[in-house]
Structure I
Amino acid sequence: MSNPMMQAMEQLQMMQQKMAEAQAALESKMIVQEGGGGMLSVTVNGLGRLMRLQLSPEALATDDREMLEDLLIATINRALEVAKETANEDIGAATRGLMPNIPGLDLPM
């Protein structure tokens, strides 16, 4: 029969491996958000890193700098929110059943 401490260590190692795999997958997952009716496009990876920012000729030609800045901020924030949700879902799916439910830690399950 297996020792409970050994089982816990094996479970921890399995969880660490699954977390590493999920993070590697998130690094290559691309999330694209458009703003301003296609005037700009933002691409972030699943880890929340900004990978690409594209501005249309119309966006560059605008005289309304404040509007363009607001569009950029809103679109980047939306992309980062989606990346965070995606990361929580993917990591939660990868570690489901391996992590104990510890109240107050808000861990993905």
Structure II
Amino acid sequence: MDYGLDNLLNLDGLEYTYESGHWYKIEARQVELTSERPHGIRYSLTLHDKYNKRIFGMDNAHSIKPGKKFTVRLITYDHLHKNKVDKGTPYEFESAEKLLQDFFDHINKILGNIK
């Protein structure tokens, strides 16, 4: 049994608001295995500021094309948005448990830097 996957799927639809007004939302569901989602999970984990603007996110809702202009371009779906304007930075999905850990590590760091 994959408890990390069970935990992620059980958190689907969860929204939590901090006293600062920042809030996060977790969406996760199992999908058919594809080359875009070889782990069989479609997910979106986002952190928003008190004005409802996404300031960090991890998802695989769309593809991104990482790389330089003259390098081989791989299309990946797993990625993160490091800030409000980041169009997507590749993220290496290892497991549902690691995804949750990475998400909360990132938001704790972001919120810890906000005074």
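Looking at structures I, II, which one was relative contact order in percent (Cα under 8 Å, 6 or more apart) calculated from, given that it came out as 19?
II
Identify the structure, out of I, II, from whose coordinates mean count of other Cβ atoms within 10 Å over residues 21-28 was calculated to give 14.2.
For mean count of other Cβ atoms within 10 Å over residues 21-28, the value 14.2 is produced by structure I.
Can you tell which of I, II yields -19500 when helix-only ellipticity at 222 nm (-39500 (n - 2.57) for each DSSP H run of 4 or more, over all residues; to 500) is derived from it?
The read-out comes from structure I.
So if we calculate distance in nm of label points 7 Å out along Cα→Cβ at positions 29 and 53 for every structure here (I, II), which label has the highest result?
That would be structure II.
Out of I, II, which one gives 43, 41, 19 for Cα extents along the principal axes in Å as computed from the coordinates?
Label of the originating structure: II.
Laboratory data are not the source of any read-out in this text; all were calculated from the coordinates shown. Remember, it's a predicted structure, so these values are computed and weren't measured experimentally. Cβ atoms are built from the backbone, for glycine too; each structure is taken alone.
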